[in-house]
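Below you'll find the structures, each written out as structure tokens.
Nothing in this text is a laboratory measurement; each read-out follows from the coordinates by a stated rule. If you're wondering where the values come from, they're calculated on a predicted model, not measured in any experiment. Cβ atoms are built from the backbone, for glycine too; each structure is taken alone.
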Structure I
Amino acid sequence: MKIKNYKKVKNNCYQIYFIDNQKEITLYDDIILKYNLLLKKEITEKELIEIQKENEKLNCYYKAIHYVTNKNRAKKEIKEYLKRNGFDYQQIENTITKLEEKNIINEENYIEAFVNDQLKLTANGPKKIKKKLMDLEFAEEKIEDYLAKIPDEIWHEKLKHSIIKKTKANKKEGSNKIKEKILFTFIREGFNKEEILSILEMINIPKNNQALEKEAEKLYNKLNKKYKEKELFFQIKGRLINKGFLYEDIEEVLEGIKKISIK
């Protein structure tokens, strides 16, 4: 196969045009130099197959490099990305090996960076962080080794800060309901139930009395035509308890509504 000419294109590649069959191929400059193609005028079909195979290996590697340039990636993510881009098993495995040899993939560094980001940027606790890393196919032992290096005080302060933030954001529900929601929320986020309850005991949960008064009035207006007084206030009280308001606060608010309704 006789080479007609070369044309430099983007991404450090050349297009090579052949005289015989109007065929053209795109090769990386590394391959051009390796096979001394700028000086050759002709190559065989066998050489072309070998060259294209080498070029595809390099293409797989460069795709992976581009993928990890702006964001740290786990081995599993890189493999899935390359598979989506049409590379076969052996090409992907060769690329992964090369990335590991050059320390571009480093499991310990990834785990450390991932955990630190989760600590700073999310409300996730140690159990959820561990699950995320295991979903990325990191070894459980490696994950636990790094998590064990983080002092308990850091997790405690992170949890406390997140809980206080949640309590301040809830302006519509009673303190019991707020506690219940916080408990289930942070169990899902990967914290221990006992530690969550311990912090809830320590902090001041807002009573949200304005929300209680507003909800009681709304229920009174909704139900006062359906129930007589004794049953009416029983129904209101039950619904307010279900919304997490404290019994003594409900009693106080309902006494005020009773006085107004009598007038």
Structure II
Amino acid sequence: MNLSVIEGSFSYQPDKPILKNLNFQLSEGQVLCVLGQNGAGKTTLLRCLTGFLKWNSGHAELNGQRIDGIKSLTQIAYVPQAHPAVFPYTALEMVCMGKAKSKSFFEMPSRLDREQAMESLESVGMQGLAHRKCSQMSGGQLQLVYLARALVGSPELLILDEPESHLDFRNQALIFDKITELVGLKRLSCIINTHNPEHALRISDLSLLIGYDGCYEFGKTSDVLNEENIHRFFGVFVKLLDLKPLGVEQKTFVIDRRSGNIL
């Protein structure tokens, strides 16, 4: 799987660009984290990639084919932000909905669909709750069900919009560990919107920082996520700490309280 965005531009209003001449590439097995302040265009980018919004200029390609020319975009699966389930569908029923792209409007899930849905639940560790209603699940459990629903269609590219939102610290770690595991096992490519640079340091190969008025920075996470860029795109002074001396193979950002830039 190869995804390319070529000179992608989008705006909701004339002369107020959200995305401007955006260029980046993502290959098989890579994870890209998209970061930026609220309103910078992170979710807008995801909507352009999935075809919900049409680029004003430029385009995106999947395996060399323009995405806007693909009739049934089964290669891409989208996981929205987790919100409490309103309708009393079971986890198994919810995951079966991930097969809807390959079904006619009135067609019911087949036995094979249910078997594949159960396998997908098993891949995220949720097979034991297959028959529990989603409206009775915790935020972390529900997010895993949504992840299973996306995976049941065997996508090549998985797109997640702030998968950690509304989750406690433990469940955030659980979600990102599971994403890392699935990317390795299934050779998925993955794009994740997140507000937290620490999550990008932990999970991503590539990072895309989006700022206001269409400015952006793209590249290897180790190159892009530095103190200068965090201040440039978030307006916060930080220190980047290496945790190797503590036995942890990771880096983390700490807000420099002396700067007075505390959110």
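One of I, II was used to compute relative contact order in percent (Cα under 8 Å, 6 or more apart), and the result was 11. Which label is that?
I
Using Rg and Dmax of the Cα atoms in Å as the calculated read-out, with 19.1, 61 as its value, let me know the right label among I, II.
II
Match the computed value -8500 of helix-only ellipticity at 222 nm (-39500 (n - 2.57) for each DSSP H run of 4 or more, over all residues; to 500) to one of the structures I, II, and report its label.
Comparing all candidates, it corresponds to II.
One of I, II was used to compute P(r) over Cα pairs in 10 Å bins from 0, in percent, for residues 61-124 alone, and the answer was 20, 50, 22, 7. Which one was it?
I
Ranked by distance in nm of label points 7 Å out along Cα→Cβ at positions 13 and 221, which of I, II sits at the highest value?
The maximum falls on structure I.
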